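Nothing in this text is a laboratory measurement; each read-out follows from the coordinates by a stated rule. Predicted model only: the values in this text are computed from it and were never measured. Cβ atoms are built from the backbone, for glycine too; each structure is taken alone.
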Structure P
Amino acid sequence: MRLHRWRPFELIWLLSFSLISVALSIWWQDSLFGLTVFFTGVVCVVLAAKGSIWTYGFGVYNTLGYAWISYVGGLYGEMMLNAFFFFPMQIVGWLLWRNRMTQTAVKMRRLSWQGMLLLFVGCGIAVIAYGWWLSTLPGQHTPYLDAVTNVLSVIAMILMVLRFREQWALWIVINGVAITMWSLRLIDGSPDAGTMVVMWSAYLVNSVYGWIRWSKGAREGEPPVNKEEKAVGEG
């Protein structure tokens, strides 16, 4: 992860959100722990947008740290998602990407229209079912908003480790919903909620950048998708 491989926009963006987070953490009196979760999360998603395998290294700390903050904030769906899915997927992602790297970045690809249709229908059904289940848990806040972030995050993570650009369309939705969810927790006075609002806002900016960069990478098709990979993309 060498700085000379970072574009000026990426460095400016990372520095800007880091400084904003520090300032707001002091203002809201959030914890140093919450700040470290924010910083590793921002670095993680920027590296993902770049197609760098090191995204998974920072992701290990971020997923466990965010799971704890979510537990304290009463967002149990977020806690379970990060502790029991995102954390082990950092290891899976590292192993899968390691064998699909160019010199500096992972090889990118995109879904067929059939795959995108299946993705849309599957997401809708899963969100409704999981949201209903979360609503039955005592102390659970915003179950259906939580379900959107949980379900779409699982699917987006799978698309990420399989190197599909459509992950970024899901991340855009996820990040917008998460901003709303943590804003509600901020109003309720949940610890570290302010830092989480800023973190997810940074994620939203990055997800738009990731869509643009991965769309270009998928179009370039370097190298071309082989028959086995194409079959996966067509679901």
Structure Q
Amino acid sequence: MIYLYYLVFFAIALIYSSVGLAGGSAYVGFLALFSVEPRFIPSTAQFLNVVVSLIAFFNYKVHLNIKRKSIIPTFLLAIFGVILGSNLKLKESEFFIILGLSLILAALASFIKDFIPTLKFRISESVVPFISFALGFLTGVVGIGGGIFLSPILLLANFPVKEIASITSVYILLNSSAGFIINYFRGNVNFSLVLPFSLSVLIGGFLGSYLGSFKFAPKVVRKILITIIIIIGGKILWRGIT
């Protein structure tokens, strides 16, 4: 059964990294489904996020426009949000409720992203850093990198698609690194979980980001995975409520 887990995480990294994401929402969902102890879920997902987003960044870095006025504030406010979120102490039931809702919303955000180019509604680039702070806070609480939420926001702010992939990879890398370091010093890291899964996502992340940089887009597979995340999110939410 453990080999099936490795295969699942390989597939997650492959699919998400092809669009500049790390797969944190899927990692936390499956870790909760595998009955991993709640205090180890955020740190494990964050470390896997770091591995995949670092690889994605090297494949998409050419598209990063660091001269944009909103970029540095976006990254800095996100890290500040992670620090605050990591200090939030939750009961197990509260953690699962927030995690379940986060997974459902993350999946819906990914669905909505496909329809954004057809919408006339747009937002100002100046609000992006403030939204990134809220997403950083969520990262600190449950371990989701936040890229799956930030990506549609950047689309609404008229960022080019390839630039979005580069921004989200850096965003997830910084957020997840900060969250993991905090969890490490608090003793909330289980390396017997982290290290085996790291190899799976390392290979998947490399292949996915490499293919994604050459316009590979497994949309059908991604939508199937998103549907699975919604179902898992619902189960986790119910677990927290009951």
**Given 42 for relative contact order in percent (Cα under 8 Å, 6 or more apart), calculated: source structure among P, Q** = Q
**Item:** Top of P, Q by FRET efficiency 1/(1 + (r/R0)^6) of positions 79 and 207 (r between Cβ atoms, R0 = 30 Å, to 0.05), largest first
**Value:** P
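Which of the displayed structures (P, Q) returns the greatest value of Cα Rg over 2.2 N^0.38 Å on calculation? Could the numbers behind the result be given before it?
On the way: P: 1.00; Q: 0.92.
For this comparison of Cα Rg over 2.2 N^0.38 Å, the top structure is P.
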